[in-house]
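Asks: Heads up, there are several structures right after this.
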Structure I
Amino acid sequence: MNALHDQIHVVMQTLFQRNPALCGFSVQEDLSFTHVACHPALDGEEARELIDEISTVLCELVEDEPEAAELLRGRTLARSFH
């Protein structure tokens, strides 16, 4: 399971790196997501592109690793600052 945690971490880290405005989002029980937080706030086409990218990343991750669904459900994923 640690390998799966590591894989999820790498995938999410890449998502946040590609989208510097993305601060975080919550994954629901049905693997949809809500509460997408960005700073500065995005609107219009930028917001749609980000929503599409988050959706694609989650779908691909669960498609490649079905066990990831259980680890993602109910989680809030947020950018970490060091």
Structure II
Amino acid sequence: MTKANILRRPSSKLEYIWLDGYTPTANLRSKTKIEADFGGKLKDCPTWSFDGSSTLQADGGSSDCLLKPVAIYPDPART
């Protein structure tokens, strides 16, 4: 696949938002990625990982956590 083909594909910005493990008040966290040829359905959203030790959601020795999307919301600024 050439660079020109990649640039011509429609792409979607996916932002994963979750609450961290801080107490007494949790903070919003987010990660953003660009997906080429995103189908627009929840089942098309990939699972994504993050380091849970930096968000107080896992111990440092076993800190890989997964983000599995549960809903899709269109960006009101882009609709």
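Just so you know, all these numbers are worked out from the coordinates, no wet-lab data involved. Treat the numbers as computed from the prediction; the structure is a model and nothing was measured. Cβ atoms are built from the backbone, for glycine too; each structure is taken alone.
Asks: semi-axes √(5λ) of the Cα gyration tensor in Å was computed and gave 29, 16, 11; which structure, I, II, did it come from? If you can, show how the numbers build up before the last one.
Replies: Details: I: 21, 14, 11; II: 29, 16, 11.
It must be structure II, since only it matches.
Asks: Further question on the same structure: Consider the structures I, II: one of them gives 2.9 for distance in nm of label points 7 Å out along Cα→Cβ at positions 22 and 46 as calculated from the coordinates. Say which.
Replies: II
Asks: Taking relative contact order in percent (Cα under 8 Å, 6 or more apart) from the coordinates of each of I, II, which one would give 39? Walk me through the numbers on the way to the answer.
Replies: Numbers: I: 39; II: 24.
The read-out comes from structure I.
Asks: The value 2.2 for distance in nm of label points 7 Å out along Cα→Cβ at positions 38 and 62 was derived from one model only; which of I, II is it?
Replies: Details: I: 2.2; II: 3.2.
This figure was derived from I.
Asks: Also, quick follow-up: Of the structures labelled I, II, which one yields -1500 when helix-only ellipticity at 222 nm (-39500 (n - 2.57) for each DSSP H run of 4 or more, over all residues; to 500) is computed from its coordinates? Each step should come with its number before you reach the end.
Replies: Numbers: I: -17000; II: -1500.
The read-out was computed on structure II.
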